[in-house]
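Below you'll find a set of structures to go through.
None of the figures in this text is laboratory data; all of them are computed from the coordinates on show. Just so you know, these numbers come straight off a predicted model, no measurement behind them. Cβ atoms are built from the backbone, for glycine too; each structure is taken alone.
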Structure I
Amino acid sequence: MGDNSKYFTIVAVILGVMAAATLLAFNEDRHAGWQLRPSLDLNQVHFVVRHSNGFDNWVSGRDVPLDRFRGFSLSMLASPGPAKFEYVAEAGRLICEGRFLVGTGSGSYTFVADRAFVSTLQQMGYDTPDDDQLFSMLMMDIDRAFARGIRDAGLRASSRDLIGLKIHGVTLDFVREARQAGYQNFTADDYTQLRIHGVDTNFLRDLKDAGYDLRAGDIAQLRIHGVDSRYMRDLRSYGLKPEASDLSQMRIHGVTPDYLKGLKDAGYDNLHLDEINQLRIHGVEPRFVQEAKRLGYDFTPEELAQLRIHGVDAAYLKRIQDAGMRNLNAEQIAKLRIHGVD
């Protein structure tokens, strides 16, 4: 049996008793600051840290590489015993003490900030982080490379900004690609806002390529309302290049590429954006437009909207034609419907 097979056999045994052992561990210390348990990855363990600063309480749990620990090995999770080891990152270290049970361990920790890391941040031009910020940096793996990359990208970021960027998944690649796409003036808050709303750099490039020069807040609003790169490309295929605010309104009112295609197939392919939105708002579906055309009507967009407002559909148009009323205009048809002629 190879080393990996032995490892997974040990993990399977450990996982089998871990639930009970974990419960026992936290019964022993209900305010445990740390917990360790195996990961399915041979080179990692699952590390849970509870933190309280007197105002906020939170729990962070994730798989971390074994090389982030000093004085710990997987074999320690196989049998009960005292626990004492360190978790080490650039921002500082956690001196962990407690106890290992079968398959898990828990206890308390002491946070020790790395003053050399603080000094480096200061030399880069960052404000001095407090201990809570340093603890967050440790837990989020904010290192010198990340801080240097943010600075070199031209962002005037604070220590708090570094944490916010990391929390919301703003990577150095994202910042670099955004700048390459032509966005040179985004702030740290701008990048955070964009990532919160799911903006990727492909969308940023497509906006620039389409001629839009927007602020981060406007870009975020587009994504909030479901405007993406594909939607813009589909609009361009129908000869439309709306303003940014119009893009949002079209999505809000449900103007889809299929809707535009249906109108175009019915012969309405040179409409203004206001006309398209009004048709959609008043429930004018492409099928109604197509059936009206088939019955010989050539209504304007305004007439189509008025007919639908008064409840005229394709079936009604056919009924009045079958009744011999074939040469009526939109206003006359609407009046018939208003007065209950059916």
Structure II
Amino acid sequence: MKKRILSILLAAALVIAVAAGCAAKNESSKDDAKSTSDSAAAKTKVTFVLDWAPNTNHTGLYVAQEKGYFEEAGLDVEIIQPGEDTAEMMVGTNRAQFGISFQDSMLPTVAGDSKMPVTAVAAVVQHNTSGIISLKGKGMDTPKGMEGHKYATWDLPIEKATLKQVVEDDGGDFSKVELIPSTVTDEVSALQAGQVDAIWIFYGWAGVAAEVAGLETDYFAFKDINPVFDYYTPVIIGNTDWLSANPDAAKAFLAAAKKGYEFAVDNPDDAADILLKAVPELDNGELVKESQRWLSKEYKAEVSRWGYIDPARWNGFYQWINDNGLFDVTIPDNTGFTNEYLPE
């Protein structure tokens, strides 16, 4: 009987202990869940809108996301692609706090009647890496050589004025360049098929794609013809009102982005792998890696501070637009950019 009573007492004690343990575990789980919830709630939500499909211009952002740089900075960052509205429109209406744009194409959002609260806050690459590509041996290794050849145009005033300037600076006659509407989606195929003779490209992607495809080409960069065309393209833009209201978060975002881009500078192959993992539809791994190696030298180029925008170069390009009457109002100096939020 004593043994039976002892067994009952031991069993009861065990039940009480298990119940107490479960209760403690449940309370601990609740505390952990609350802590996780509080941590998520404490992070600043940031939406970043790309200019188009993801590519190696954007690698630093995906590195910062993959390696937790944004999270460490107290940010919850979502990277999205634009829909029907442009990146400038989405940032200007604060549907995205940051995005990708270009100094030439963002002009209508920073000056004139359609002005919106948009400011460039960092240069993704330090120099304009765009220019004209053509098949090798067609005589278009210099701007004058475009005479008598088909150029695929977007029919934009700044675009055509740029071409006119470089052709005439080279002693050519721009009126002899045949302008045809651009329908180019694959530069390599378009050149091979003879659909067009000359295409405006960014060498870090389309030029490298031609190299990977084994296509022999000629190319000239606009900045090498006239330094006024060494403007900033692409840039990271931010919503001006959001930046003013959230300066610490803005600085934290750019500090994390800087770490991502500097990782890509030092580790281009690893950075390319991160981009390919994040964006599996980029199925040409060779192109992504070669492009990443090429751009790794351009993100900072000769400057020590990633993202820095040189006021003289920025203002010089907009002054050229003023001088050529390409915009409906005169653009004042220092319009549309700031280095205020960049880390040192």
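Upon calculation of FRET efficiency 1/(1 + (r/R0)^6) of positions 280 and 312 (r between Cβ atoms, R0 = 35 Å, to 0.05) from the atomic coordinates, which of the structures I, II produces 0.25? It must be structure II, since only it matches. Here FRET efficiency 1/(1 + (r/R0)^6) of positions 288 and 328 (r between Cβ atoms, R0 = 35 Å, to 0.05) was calculated and came to 1.00; which of the structures I, II was it taken from? Answer for the origin of the read-out: I. For the structures shown (I, II), relative contact order in percent (Cα under 8 Å, 6 or more apart) is largest in II.
6.4 is what came out when distance in nm of label points 7 Å out along Cα→Cβ at positions 56 and 320 was calculated for one structure; which of I, II is it? Intermediate values should be presented prior to the final figure.
Working: I: 6.4; II: 2.5.
Answer by label: I.
For FRET efficiency 1/(1 + (r/R0)^6) of positions 152 and 296 (r between Cβ atoms, R0 = 25 Å, to 0.05), which of the structures I, II scores highest? Write down the numbers at each step before the final one.
Values: I: 0.00; II: 0.30.
Result for FRET efficiency 1/(1 + (r/R0)^6) of positions 152 and 296 (r between Cβ atoms, R0 = 25 Å, to 0.05) over I, II: largest is II.
Of the structures labelled I, II, one was used to calculate log10 I(q)/I(0) by the Debye sum over Cα atoms at q = 0.07, 0.10, 0.13, 0.14 Å⁻¹, giving -0.37, -0.65, -1.04, -1.18. Name it.
II
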